Structure 1
Amino acid sequence: MIGSPKLTDAAFDPFSTGPLGNAPDVFTIDVEDWFHILEVTGTPDLASWDSHPSRLEANFRALLDLLASLNVNATCFVLGWVAMRFPSLLREASERGHEIASHGFGHEIVSGISRAQFREDIRGAKAAIEDATGRPVVGYRAPGFSITRATPWAFDEIIEAGHTYDSSVFPARHGHGGMPGAPRHPHIIHSETGRLIEFPVSIADTPFGPQCCFGGGYLRLIPMWLVMAMAERVRGDGRGVVWYIHPREIDPGHPRLQMSLKRRFKSYVNLRGTAGKLKAILRNGNFATFSELTSRVSDASLNGA
């Protein structure tokens, strides 16, 4: 059995050098449809996804248009199912200069499937996305940031599938697991199968403990002045902010799934305000894609990590 990967602070700083300037943020999109919300009673299973009306194409293209208006390129973590259903949309995003990375195929919580199932899921997703775009897929993000200390084998599988970097670690408590105490800076994960650059989700210290203010329900719920203050706290620690959004979050008219009142609040709060917040974020940031940051990591720095 392969030994557990070791998470270590790396002897590199991809944010501090290169033509893009210091500490670029990364704007990421988890490219899913409105019915892909995790762990709620109304979420349909994969076999029935094709029978549901999709709103992904219009919402994702609206995000691409917003990014183009502000000259920002994003890293788009795409489901393999999306790649098979909307290949021309992914080619368009890639041709517009955005990075297309993997979000797995069937949007499965990592701890809820076996290692063999995870292997099949991520390899199928990588193949489907590469078939759609004609370009290699080097990055991966687990649905719900659901890689935890209980599933260290996931990093081995990501490496063996041919990915160069990962952005699945949520270094605080999270509804789908989280990894409290994990490094917050980009770092190298060492494994017997190889090495992987990890770009954790951004976390800031608050009086209530470490919190993420930079995506999903957190971003929609928290006042904009506080979001930007927390972003400056992250940047003051020498890190760029990793932002994330889902296409459904700019679509207040999308159908609703059956779920608890608590999850309903978190999933649907302030959908009408999302686009305005995104404009403010994108106007006031210096952005790179994860693949651009990965290219800054030299062989020497990797060998010295």
Structure 2
Amino acid sequence: MSERLRVAVIGVGHLGQHHARLLASMDDVELVAVVDCKPGRAEDVAAKYGTRASAHTDGLVGRVDAVTVAVPTVSHVEVARPFLERGVAVLVEKPLASSVAEADGLIAAAARSGATLASGHTERFNPAVVAALPLVSDPRFIEVHRLGTFPERSLDIDVVFDLMIHDLDLLLAVVRSEVMAVEAVGVNVLTTRTDIANARLRFASGCIANVTASRISRDRVRKMRLFQRDSYVSIDYASQEVEVYRLAAPSSSTGGHHGETRDTRRAIQGGKLDVVNDEPLRRELRDYVDAVRTQREPGVTGKAGRDALALATRVAEAMKAGM
């Protein structure tokens, strides 16, 4: 494509408004429209970024090459499927759908038409994550904390599908092994849905992951710590910092009786990596636009979004079983 990619943003609330902001700033993108059913919201966002506002998606097919969908999860399939069926590329914010069956339906629709289907897991595009992943080969233990304050998050889904799913997606990408067992506990504190949850995952590789997500914490924390044989990697998603420490190979010294050689104590080496900070959502949308233009797979495919949703569903089921 030599001309600008025609894109619309459907749902311009808490997150979708940032889709509009970032897409409008890209030279090779024409932001055709923003859509929202809440009176006045689309008009406000459209006025900021010099585009059209609409309360519905009627008439967009034929006018766009791609859309991003940031409506409540319950409406993902209803909004995304008509575009996929007509061969229009779609990026759907996480979770991909309300159920694995619905996610499979979206993937099937994309496969039939050949449309690009991307899943909006922004943490994959966090510069700290991108810098750290090449250093992770065979993790044995992973600890994750994703703690948010109330009520900064949307409450139409529980904390597993709202927050923890980011880390479940990353765990699948990092460990690259089947999840053999899931133990989980969740607590409803301030809402009728789960507000804080902990899951312990055992992978076929032997890796154990301990994951905590909360939307009722006093402090905001977003960290992953990975322990491997002879190395430790720490990722701070929020500050976009990575620390890596390794056991250095033992050095030798000569001394003692008859000049024999003996190993000295192993030293720990490492520190912070150089990471160039950037907005993960900008990187995600840039990847999506490039994927549509070049007809390659996006950085996070619909299949990857489906797998993260399936694991989140297992966590939710394990919580219910433990009640």
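The numbers here are math on the coordinates, done by the rules we state, and not lab data. Here the structure is a predicted model, which is why all the values come from computation and not from measurement. Cβ atoms are built from the backbone, for glycine too; each structure is taken alone.
To test your reading of the models, identify which of 1, 2 gives 0.95 for FRET efficiency 1/(1 + (r/R0)^6) of positions 141 and 285 (r between Cβ atoms, R0 = 35 Å, to 0.05) when calculated. Let's see the in-between values first.
On the way: 1: 0.95; 2: 0.55.
Value 0.95 for FRET efficiency 1/(1 + (r/R0)^6) of positions 141 and 285 (r between Cβ atoms, R0 = 35 Å, to 0.05) corresponds to 1 out of 1, 2.
Using Cα extents along the principal axes in Å, for residues 101-156 alone as the calculated read-out, with 35, 19, 16 as its value, let me know the right label among 1, 2.
1
Consider the structures 1, 2: one of them gives 40, 23, 18 for semi-axes √(5λ) of the Cα gyration tensor in Å as calculated from the coordinates. Say which.
Derived from the structure labelled 2.
For volume of the Cα convex hull per residue in Å³, for residues 109-212 alone, the calculated result is 146, so let me know which of 1, 2 that is. Display every interim value, and only then the final one.
On the way: 1: 98; 2: 146.
Clearly, the read-out refers to 2.
Which structure, out of 1, 2, was mean count of other Cβ atoms within 10 Å over residues 53-60 derived from, given a value of 14.9?
Numbers: 1: 17.4; 2: 14.9.
This value belongs to structure 2.
When relative contact order in percent (Cα under 8 Å, 6 or more apart) is compared over structures 1, 2, which one is greatest? Don't jump to the answer; show the numbers that get you there.
Values: 1: 28; 2: 18.
Evaluating relative contact order in percent (Cα under 8 Å, 6 or more apart) on every structure, the highest lands on 1.
Given a computed value of 0.50 for FRET efficiency 1/(1 + (r/R0)^6) of positions 93 and 245 (r between Cβ atoms, R0 = 35 Å, to 0.05), which structure among 1, 2 does it belong to?
On the way: 1: 1.00; 2: 0.50.
For FRET efficiency 1/(1 + (r/R0)^6) of positions 93 and 245 (r between Cβ atoms, R0 = 35 Å, to 0.05), the value 0.50 is produced by structure 2.
Once distance in nm of label points 7 Å out along Cα→Cβ at positions 85 and 189 is calculated for all of 1, 2, which comes out largest?
2
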